[in-house]
Structure formats: C-alpha cells, structure tokens
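Visitor: What follows are several structures.
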Structure 1
Amino acid sequence: MRKFLVILDDSRECLNAMRFAAMRAARTRGGVTILSVIPPDEFNHWIGVGDIMREEARERIHAHFEVFAKWMRDRQGVDPELIIREGDVVAEILAQIRVDESIGVLVLGAASGKKGPGPLVSQLSKSSGSLPVPVTIVPGDLSKERLEAIT
C-alpha cells in the first residue's frame, strides 16, 4: 500500500496538508503516516528538566494527532499511523522516507502569508530534484470544498 507522509507541526497550513493526505489516501486506497519531529534544541536544559519537556512535547503531539486521526477515521475511513522523531526536521523527514519504502508521496502545507511558504517548504523545495519521493505542496488557503474537488 502506498502511503502519504504528512508533517504534524504547529503551523496553520498543516491542517490542509492533513486533509489532502487523508482524502487522497481514501480515494487511492492508500495510507497516511503522520510524522512529528521534535527539534533537539528544545531540551538543552538540565537532564531532568529536558526529560520532562520531552515528555510534554510527546503528549502534545499525541493530543494533536488524535484530533487529526479521529477526523481521518470518521470522515475518510483512513487509520493513520504516528511517528515521532527527534532531530533536524528535514533530516528526520528524509530518514523516515528511507526507512519506510511504502511512503510514496510527501505532503507539505504552504503558508499563504507575505513571509513565503514556510521554512519547511522552502528547505525541501531547494532539494526537490534529489528527493526520493514526489512532494505535493498544498496551499494553506484552499477551502475544504476546493480540496475535495481536487482530491
């Protein structure tokens, strides 16, 4: 089964990327892997404090994941899997694609503000010619209706 890899972060455009991935997976009988990456610099504190912060970050990720997963199951019939990694976001995305050969498409959400599409889209689009899978960039301003029509 081909899977869509989508990134869970705190960005607003993440929502449309999640919707797109779930809708495409439902229509193509694929799956969805949701990846969340915890940057290592969040834990450069004393050992005990860093461990507590790491656990809080994981709890927050699981809570966000459950919201998206419930919608995907209820509305699209897709049961997503969650992967949490720690490290540099781009490096961890590429590492996940390398270890999971069933990932066929990376889905990213693009910001619509004047600051550009966002750091992740900017970084990955620079190396898009050498990525191991195609990248779909979903505009953050697309309506639910337009997403349904596209997918």
Structure 2
Amino acid sequence: MSIDNQKNTYRIWLSRLVMTIVFSLIILAIVFLPWFDETEFWLSKYHVAIFISAIYIILNWINFLKRPYFISYNDQGEKIVVRFYPVSMFTSRKNSIEIPKKQFVKYELKPFLFKTQHYLILHQNFRGKVVAYPQISLSALDKEDREKMLESLEKYTSQG
C-alpha cells in the first residue's frame, strides 16, 4: 500500500498564501481608504487594523501548532518506508524512516493540540533493543488515509 498527502500539503500552502494576500489587502484598504477617518465613529482605522491583525496571528498560530507534515507511506516490499518533512517555508530537511518488516515492533499515537491531532511514533527492534523514531505529525493526512496507514501498521505489529 502506498499513501501520500501531496494534495493536502498543496492545499495548506495555497490557503496560507491566500490568507496572507487577503490579510495584506484588507490592511492596505483600511489604512488608505477614508472609511474610518470620520470622527463620529468611535472605532478608528487603527483599531480595526489591530483587530484584524490579531485574528490573522491567532489563525496562523493555530496552523503552526498543528505542525502539518508531508507524509509518504509505503509498505510494499521488505520494508516499511515513511518519508516526511514539515510543511514550512524555511524547512529543507527531509526525513526518511525505513524499517524492515521483521524488525517492526509497534506504533504509538500521541495526542497533541488539545487532543485534536496526533503524532505517530514508530518503534523498531534494533540490536536487541526497542528504539523509537522521531514523532511525525498526522494533522495533514486525510482521515481515510490515516486509518489505512494505521491498519497496515497494525498488520505488521501483529506479525512481530
């Protein structure tokens, strides 16, 4: 089985780009259009700009806390292969985990962000010890793909 969430990562990038452009245009419109220059209105254009900026910052902070990852999962062949990297503008590091199916021990789901999202932690038997790989955020994975991946991992857990 092969799974990747490339479409979701493109959607996340596009939504971040659109949100930034819309925010910039709204702030420019508020600052340069004379709608809020009248003194009879208690709310100035700076108050509105600060309020919209606060909403933008909160939405970006929530998206940052989700820590979306591009994930490519493949269990065809002799190994379980998971390739992943964070969806971030400043990330160039790409990670890959390759576990022989005979050495795969278990997987673990660790909740985060008020238990609405999950990290995946893979465990492998390596030289007689069970070692854990770095956690992978599953927040950018569709529910169906996540369930398929966990079912596949469960199949290999029962074998080991």
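Read-outs: derived from the displayed coordinates by stated rules, not from any lab. Keep in mind that what you see is a predicted model, and the values were worked out from it rather than measured. Cβ atoms are built from the backbone, for glycine too; each structure is taken alone.
Visitor: Among 1, 2, considering only Kirkwood radius over Cα pairs in Å, for residues 27-82 alone, which has the greatest calculated value?
Guide: With respect to Kirkwood radius over Cα pairs in Å, for residues 27-82 alone, the highest-scoring structure among 1, 2 is 2.
Visitor: Moving on to the next point. If we compute distance in nm of label points 7 Å out along Cα→Cβ at positions 3 and 107 for structures 1, 2, which one ends up with the highest value?
Guide: Once distance in nm of label points 7 Å out along Cα→Cβ at positions 3 and 107 is tallied for 1, 2, the winner is 1.
Visitor: As an exercise: mean count of other Cβ atoms within 10 Å over residues 11-18, calculated from one structure in 1, 2, equals 21.5. Which structure is it?
Guide: The correct label is 1.
Visitor: When FRET efficiency 1/(1 + (r/R0)^6) of positions 51 and 139 (r between Cβ atoms, R0 = 41 Å, to 0.05) is compared over structures 1, 2, which one is greatest?
Guide: The structure with the largest value is 2.
Visitor: If Cα Rg over 2.2 N^0.38 Å is computed to be 1.45, which of 1, 2 is the source?
Guide: Computing Cα Rg over 2.2 N^0.38 Å on every structure in 1, 2 gives 1.45 only for 2.
Visitor: May I pose another question? If relative contact order in percent (Cα under 8 Å, 6 or more apart) computes to 33, which of 1, 2 did it come from?
Guide: That value comes from structure 1.
Visitor: Please state which of the structures 1, 2 yields 2.1 when distance in nm of label points 7 Å out along Cα→Cβ at positions 19 and 131 is computed from it.
Guide: Corresponding structure: 1.
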